[in-house]
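Engineer: For reference, the structures are reproduced in the following blocks.
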Structure I
Amino acid sequence: MHRLPSSPLILGACVWLTVALAHLAWSMRRVEGQEPHVATMDDASLQDWEALVARFARAGDLFIQKVLRGAAEDPAWRGTLRDTLQLTEKRGWIGSAETWL
């Protein structure tokens, strides 16, 4: 694997991704040991699970939309997820695009 380039856009996205991952880890600790059955949840548990799902989606969006798409080095890049993963594989940032799909 190669290191990510040090462009300001990618570095900024990595900072935001680090923050998002810290929030995701906090949410994961909150639901640890809770049963993931909606029918048996009280309001507080349901809010914990909703926060976990939202934070997971946010971290994924930041990683794909900001960090991986930085591989294109073109702010107007509008490739599909598959295109983006294939480009990052070509650049050596990830091992296999197919594994990610």
Structure II
Amino acid sequence: MGQKILVKTYGMGEKNSFRFELDRTLTGMGYEHYNLDQVNQYLDISKVSANLAVRLLKKFSLESIDIFSNEVIVQFISDSNGLNISKTVEDIANEISNFPTFY
């Protein structure tokens, strides 16, 4: 069983964007972008980063996810009124923390 990922959460300038800093890299030095419109097209979910992105996009009200090295940036859907953002951000951090990673 892999170790839990340590996650720090940061707000960003936009109210619907949050950055999660992880204690390990997911993409090396590569940058990857995933969005809700194309979630079913990500066939290669054997990549750790793609697997995490698909899981988060399907589970939460997210418009897009950007992953660069050890940083995950999520963009909530603009019209997510009524959504308890702080609770959802906490849930996303827990989901990332419990995400199984095996290298």
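Values quoted throughout were computed directly from the atomic coordinates according to the rules given, and no laboratory measurement underlies them. None of these values were measured; they are calculated from a predicted model. Cβ atoms are built from the backbone, for glycine too; each structure is taken alone.
Engineer: A value of 14.1 was derived for mean count of other Cβ atoms within 10 Å over residues 8-15; which structure in I, II was it taken from?
Structural biologist: Working through the options, I get structure I.
Engineer: Identify the structure, out of I, II, from whose coordinates helix-only ellipticity at 222 nm (-39500 (n - 2.57) for each DSSP H run of 4 or more, over all residues; to 500) was calculated to give -18500.
Structural biologist: Checking each candidate, the match is I.
Engineer: 2.2 is what came out when distance in nm of label points 7 Å out along Cα→Cβ at positions 40 and 88 was calculated for one structure; which of I, II is it?
Structural biologist: Of the structures listed, the value fits II.
Engineer: Then there's this: I have 23, 58, 19 for P(r) over Cα pairs in 10 Å bins from 0, in percent, for residues 16-63 alone, calculated from one of the structures I, II. Which structure is it?
Structural biologist: II
Engineer: Let me ask something else about it. Looking just at volume of the Cα convex hull per residue in Å³, which of the labels I, II belongs to the structure with the highest value?
Structural biologist: On the way: I: 127; II: 97.
If we compare volume of the Cα convex hull per residue in Å³ over I, II, the biggest value is for I.
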